[in-house]
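Chemist: Quick heads-up: structures coming right below.
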Structure 1
Amino acid sequence: MKKNIVRAMLPLLFLFLYAGVSAQDTMEIVKIEHTFYTSYFSPSEHIPIFVNYTLKGSMLSCATKIKRTNKFKPDPTHPEFTSLNSDYTRSGYDRGHNMSAQDNACDATGMDECFYFSNMTPQPHFFNAGVWETLEKQERAEATQFGTVIVTVGSLGKAGTIGKDSVVVPRYMWKVIYIPSTKKYQCYLFPDSDDAKAPLTQYVTTLDEIQLHAGITFNAGKFVFTD
């Protein structure tokens with residue numbers, strides 16, 4: 001599949017609450033398109049700032065599911081800033097999927113590509129395997145029920161770094177789910193920490209809140225960058 005690589009300067013509005021700064025930052029972003037997800041990746045922070053994907057019920061309904069490979073690897077379109085496996089090793093953080101492996105269990109190419117580091121963010125294990133996974137399961141149930149959901153995952157702020165490449169650990173992670181058949185949004189904002197122990201409903205936020213702090217605007221589930 002042809003990979004459409006686009007470089008852009010992305011303005012991100014990080015208020016003090018989220019990133020410890022009070023002014024607008026400018027960050028170079030590389031847009032990387034794969035079979036089922038698009039990553040807006042920061043070469044300097046070594047994480048995706050946004051990942052966008054459309055999850056359809058038909059993607060989840062195969063008779064035989066592909067086993068999770070756990071073959072984390074550099075994104076072959078940009079190995080120069082996604083060769084990050086050693087940064088996560090013994091870091092105390094999981095290699096956290098933005099688009100989950102289970103979403104790709106019916107497609108071998110999708111399963112392979114979802115383990116690229118262009119789809120990974122450092123997450124504490126309790127968060128990754130807890131409320132974050134709960135939301136992933138909910139997405140799949142809604143894709144099955146409604147036919148299609150459009151999902152955008154994002155990161156905010158900087159809690160620290162891991163590894164020799166100083167991979168950024170975001171302070172917060174968020175997710176926006178849009179259901180085209182109902183024209184409704186579901187929005188969540190989580191601390192990227194083991195403190196995320198509350199039920200999923202405790203992390204519900206508004207679309208306005210996400211748009212304000214991420215510097216993007218949503219229209220029918222798709223986002224554009226705010227001027």
Structure 2
Amino acid sequence: MKLLGLLFITSVVSFLFISSGKCIQVSGPSLIIDNKSFDFGSVPSDFKLIHSFKIRNAGTEPLKIGSILTNCDCTTASSLDSIIAPGDSSQIKMFFHTREYYGTTNRTISIESNDPQKPVCEIEYSANIDYFHKLHTSDPKYLIFLPGQGPKDIKLINQSDKRVEYILESEHDSVFILSKLSGEIKASNADIIKVTVNDKLKKGTYYSNFTVTYNTSPALRLTVPVKVVKY
């Protein structure tokens with residue numbers, strides 16, 4: 001009886017693991033994209049924005065990334081690795097130039113691979129160009145660092161009659177450092193974020209950004225472009 005009980009428990013546990021998908025490794029290459037969409041929120045026009053989508057190979061054979069196609073000449077995208085070993089991960093990095101656009105935009109990026117089940121996967125991004133909410137915004141709307149310039153402040157503004165919390169998301173590119181990643185702003189008040197350029201950057205021009213999410217209902221988002229020039 002004890003043996004039968006143990007076998008029953010083992011079978012149930014095995015079924016639960018298989019049902020959850022946590023212990024299943026797909027035969028052949030398998031492309032998995034953790035988050036297939038990204039919302040920049042409100043952004044200024046004529047700036048370059050970036051975002052990296054994490055991808056991984058959940059299969060048993062090497063995943064080969066082929067062509068990466070965009071549906072707008074305002075966007076370019078590339079994979080950091082052309083071949084991803086089983087269990088490994090990489091990134092699809094995109095550059096979006098807002099140019100002279102205005103209003104809401106939604107774009108897609110198509111990723112071709114040797115995944116037999118999903119030979120083409122799509123990711124998407126959206127933005128509200130040159131449209132900023134009156135009650136929750138930032139000042140300035142972007143930051144430009146020229147050679148020799150030190151840290152700069154950006155003011156996150158809450159002009160509503162209620163306190164609001166916020167969180168910041170920055171790209172993992174080590175271009176700059178934020179003084180904080182979350183906070184709270186009292187009604188009709190503002191909070192200051194200090195942005196410091198990485199002093200180890202080599203000569204060149206760098207484009208990056210960080211995204212602010214206010215916990216309003218619905219949540220409001222805005223992205224602050226950061227351009228750094230190093231001579």
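Chemist: For which of the structures 1, 2 does the calculation of distance in nm of label points 7 Å out along Cα→Cβ at positions 78 and 134 return 4.5?
Modeler: Among 1, 2, the structure yielding 4.5 for distance in nm of label points 7 Å out along Cα→Cβ at positions 78 and 134 is 2.
Chemist: Hey, another quick one. Just checking, which of 1, 2 has the largest value of volume of the Cα convex hull per residue in Å³?
Modeler: If we compare volume of the Cα convex hull per residue in Å³ over 1, 2, the biggest value is for 2.
Chemist: Figure out for me which of the structures 1, 2 the number -3000 belongs to, where helix-only ellipticity at 222 nm (-39500 (n - 2.57) for each DSSP H run of 4 or more, over all residues; to 500) was derived from the coordinates. Don't skip to the end; give the middle numbers.
Modeler: Details: 1: -5000; 2: -3000.
Source structure for this number: 2.
Chemist: When FRET efficiency 1/(1 + (r/R0)^6) of positions 54 and 102 (r between Cβ atoms, R0 = 30 Å, to 0.05) is computed for each of 1, 2, which one produces 0.45?
Modeler: Values: 1: 1.00; 2: 0.45.
Going through each structure in turn, the value belongs to 2.
Chemist: May I pose another question? Between 1, 2, which one scores greatest on mean count of other Cβ atoms within 10 Å over residues 30-37?
Modeler: Numbers: 1: 20.1; 2: 15.0.
Going through 1, 2 one by one, mean count of other Cβ atoms within 10 Å over residues 30-37 is largest in 1.
Chemist: As an exercise: FRET efficiency 1/(1 + (r/R0)^6) of positions 118 and 150 (r between Cβ atoms, R0 = 35 Å, to 0.05), calculated from one structure in 1, 2, equals 0.95. Which structure is it?
Modeler: Checking each candidate, the match is 1.
Taken together, the values in this text are just the output of simple stated rules run on the coordinates, not laboratory data. The model shown is predicted, which means the values in this text are computed figures rather than measured ones. Cβ atoms are built from the backbone, for glycine too; each structure is taken alone.
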